[in-house]
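Computed from the coordinates by the stated procedures, all read-outs in this text should not be read as laboratory data. In this text, all values refer to a predicted model and were calculated from it rather than measured experimentally. Cβ atoms are built from the backbone, for glycine too; each structure is taken alone.
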Structure 1
């Protein structure tokens, strides 16, 4: 091997170590091996479950270039257990095989290449077959080179001096390919663990079962649409995986949120039974006074009606999605109303905790409970900061823990502003709010129609809380609509 070829081999090693795409790496293996050996053809097989599957086929003189980048080669695989096949033998015995002329070699069955020659007029002569071994010495594939050429372009045997070079190339490529596969498998394991963890978080409560799954679905569809439509802003595949990882983990802090807060279906969360019992006691005390002649019938009847009206108000305030001012005022009046029990102690129709709960204008959580609920983003950050994310997932913690921040600085927990919030964080917030508005599994409200949800989102964007441009792109994509997405997929078939 001359100095130029040695330099080429050295540069190839560097290039192989830098190649992060397995498809292009395998194509590079074939191209470089053919270049170094000055041969006419090359085939790369990948070993899977005892079979060598055709992955790349190249024959320069016949204009054949098949396989790679998702293109399947529809040829039956080679059984490694077949000792008559030269590639199978190389894989089984983990050794290089050099065949000078397939028509003069009786060690193997070359009837296949010979039939091919008779059909095409091609002349298969020399073969160099190299098993690709990983760092553990296991075969991951086989590289088959065909018809080395001399300076006149004639097919000749592969010289022995090129065997070591090609073995070195195959070894470097195999180890690099194995490392890529390891990395891909580790990533798959990480992503599957994250999804299992996310499912467990959502499964803690029947009222949040599909939230993260929906967000990931909408987010993936939307990002794919942005890239397909070549919009100005989009994420490349690596960034998209990082973003979806942040989506799957954005609510991990809910692992430490009490279920009494997460699952609170109404403002009183069962406490209405105590109020009902108290109202019954007040009514019984009034009945005793009436029977003893200490309370006029008109007053007794009026108190009975007032208790019934008060109970209906409590029921309304307990379940309503949003409380009107007249209801809030009536709750305040009931809280101020007193009675005297049989021991002569003064009590109120509603105690302080009940009054606070029934005075929640929107939703079911009191101020203290809302603080506990909002604390889940703080816990999300604390938990994720303990995870050692690789470089490609370096933004996950930040993106996941900022999904309740608004552009105008009114979000939580850090009151970040537009200058501090990236596009992925802004998108995650939009996805979170959209699904919260349209969710069918929330205990305190009915699902909102999509058009109403976007009306609210646009209102928030108009107030400077959400990214208006990103919101409109999300709306245009229809990534939020299962029906539209299915129709688009059918039309693309």
Structure 2
């Protein structure tokens, strides 16, 4: 086929395809999915998610089992959202205790009814590092949080969390403001520090906890003398406000960002579905053509083999194979291909039997064309359009099959897939605990991706299949 003929046929196909509304919807969703995969780093809130999905320390600064941030829109009591501040204002001033100090100031605007779960200071230090940490509240009160001293650093990470490192200092703040009776009547030692820092002071502050909204200044003071000889330094200082709601799709009980998992799993859903369907359908189409063309004993034997494979239950066998062999994405794809190739065989065989009797096939034989040349040159090109529709219709089944295996804990643990997200949710009792944001999104994306290829397949089948053509 010349390029001119190919271009003409492609234009003719597109003229029919754009009249199919469902096909255009499927094509649009598929195009958007491909863009997301190609620009994955742009869409990922956590850039290293692919290598750190099961690394607990990578997610330690996130809140556990936090609902999506947009749920605040439907709540009368607004919860603090997770936020990262990475541009402190750096000044120098005189301190009565330490003399000249370098001050790193983070400004946090608090406008919620429920306080953050934690505030975490992170940095990288070299040499010796001494920090004095405090928070200035909108009411003018200053809350001393603590001091941190480390020596022998070599670009090592430094971390200070209010929830664990400032509890005793915040308890002193409570003693200075709450009444003795209120302290005696409550277990103030178990009160979360952030609940106190972001609440108005008063004798009954432990019980009332009325939110104090406004601008909070988180200050880190480091003696300027530490930087004089150049052997000590601090860099990449940032502040993480761990909110009660977080991200677009919330977090799971391991503090992982679910939206990052959904985006990272998209490429694997497309890869598994497309590779499985392309290979299996091409094998099935070629198998059906060979059955029809050779006929006789060859057709009988190949049809018997086909009946064996088509009668075997796929999912139970895939479960057994995944349990026997070490779970791998390639083993899963290979196993699915073994069962999926039977899909187009019968239809292709019946169509090939008709094509086999055409005059131009007889003419090709008379001119001395070999059997394989006739199969690949004259028969396969006519049946390939049907295979395109069948490929699209096979993708949803492959995606669902992989998700089912992963849901059962038999998927490849080295990748992030939507089925594995559902598996983790099932193990953690997400349904019983009401963590709907952990269950609904991956399920919806599996259904959406299946619907996308189903729309494409139905549209192409209507256009390319001779008996279904309406135009």
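Per-structure values
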{"quantity": "Winner on Rg/Rh (Cα atoms, Kirkwood Rh) once structures 1, 2 are ranked, highest first", "calculated": "1"}
{"quantity": "Per distance in nm of label points 7 Å out along Cα→Cβ at positions 79 and 343, the highest-valued of structures 1, 2", "calculated": "1"}
{"quantity": "Winner on mean projected area of the Cα convex hull in nm², for residues 383-446 alone once structures 1, 2 are ranked, highest first", "calculated": "1"}
{"quantity": "Comparison of 1, 2 by relative contact order in percent (Cα under 8 Å, 6 or more apart) - largest value held by", "calculated": "2"}
